[in-house]
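Got some structures for you, see below.
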Structure P
Amino acid sequence: MSSLPPPLPGARAPGQRPPRNWLQRNLRWALPLVALLIVGGWSLTYWMGLRQMAAPLESSEPYREALARAGRDPEVGAALGRPLRAKPFPFGSISQFGDGGSADMTIRVAGPHGSGKLGVRAQRSDGRWFYTRLQAELPGRHAPVDLRDARDRDCTVLPRCR
């Protein structure tokens, strides 16, 4: 009599399908999760890159001064409301070297009644910023509101202002 030896542990009978692995059992939710993680990781990397590029503008003196002057201006307060806050990611550029430098940026602002833009163009001389343009573009107004003080207005006319 010939009898077959007992099967090895873990062996399958002939014609039996192999058991499904983890990926085969969970494919319906694993693939969308992987796609979501890839898109989320890319979006987070992109957002962090934008934050890194905006950080020098947001920490600059012209940025802070523009927001402060816009917050104090009665016309801006009437048009946008208070409190006035800056929207993320200002556009523009800033360069500083020693006591000199220049800045040119657009800051989007919003208040309870609407939103607008602040246009800033400044030159730095002897460690002080002089604003050749500091204006607020408000909804419902055709002309921008000039936010410069008398000293800044005089410096746009004089060749070397201190």
Structure Q
Amino acid sequence: MQEYFQLRKEVAKEGLDFLFKTPISSEDNLIIYEGKVDEDEYITWKPVEMTVSQDFTSLEDEFDIKLHKTIVDYFNSYWFADLDGFYQENYIKLEPVIPNNEISSFKESLKGYKKNHGDSLEKIPIGIEGNGLLLVIENNSGIVQLEDFERGIFENIAENIEELIRNLRLKR
């Protein structure tokens, strides 16, 4: 993820400073925010490497699952407002990891996914694709897939979340 955020900084310096602007979500998240809110209600943010790991045990107990290590690692690496880009021909937007909100937001996402998938969490939602497809991680293998819920189709796009993030491009 460090490489991704470095790339994001380089592209932002080329005049795309909106890459580090986000609507302010809560005063509790000041660790990632810099400066003041602008006239459009946006604030500059920065990725912050985590120094303490979050415990997912209670979440796993509640859903009676063991999350794949790559999912836990994703939520325990950095706090950030946006992680998106182009992967192959797809625009991908991954779940943000915002301080004081990361587990509760993820929990709500899991609840909705489980409800819509026959009470199953074999796949874990982690983001969205530009055309509305879900980005999921197969919980047993860590393989990243695009899910077309309407058609019930899953397409493998990356061996794992690390491969996906490492190969995200910010320009087409």
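Assuming 7.0 is mean count of other Cβ atoms within 10 Å over residues 7-14 as calculated from a single structure, say which of P, Q it is.
Label of the source structure: P.
With helix-only ellipticity at 222 nm (-39500 (n - 2.57) for each DSSP H run of 4 or more, over all residues; to 500) derived from the coordinates and found to be -12000, which of P, Q does the value describe?
Checking each candidate, the match is P.
If FRET efficiency 1/(1 + (r/R0)^6) of positions 79 and 119 (r between Cβ atoms, R0 = 25 Å, to 0.05) is calculated from each of P, Q, which structure is the one that comes out at 0.95?
It was calculated from structure P.
Looking at structures P, Q, which one was distance in nm of label points 7 Å out along Cα→Cβ at positions 23 and 71 calculated from, given that it came out as 2.7?
Computed on structure Q.
P, Q: which one has Cα Rg over 2.2 N^0.38 Å, as calculated, at 1.04?
Q
Looking just at relative contact order in percent (Cα under 8 Å, 6 or more apart), which of the labels P, Q belongs to the structure with the highest value?
Q
Computed from the coordinates by the stated procedures, all read-outs in this text should not be read as laboratory data. Nothing here was measured: the structure is a model prediction, and the numbers come from that model. Cβ atoms are built from the backbone, for glycine too; each structure is taken alone.
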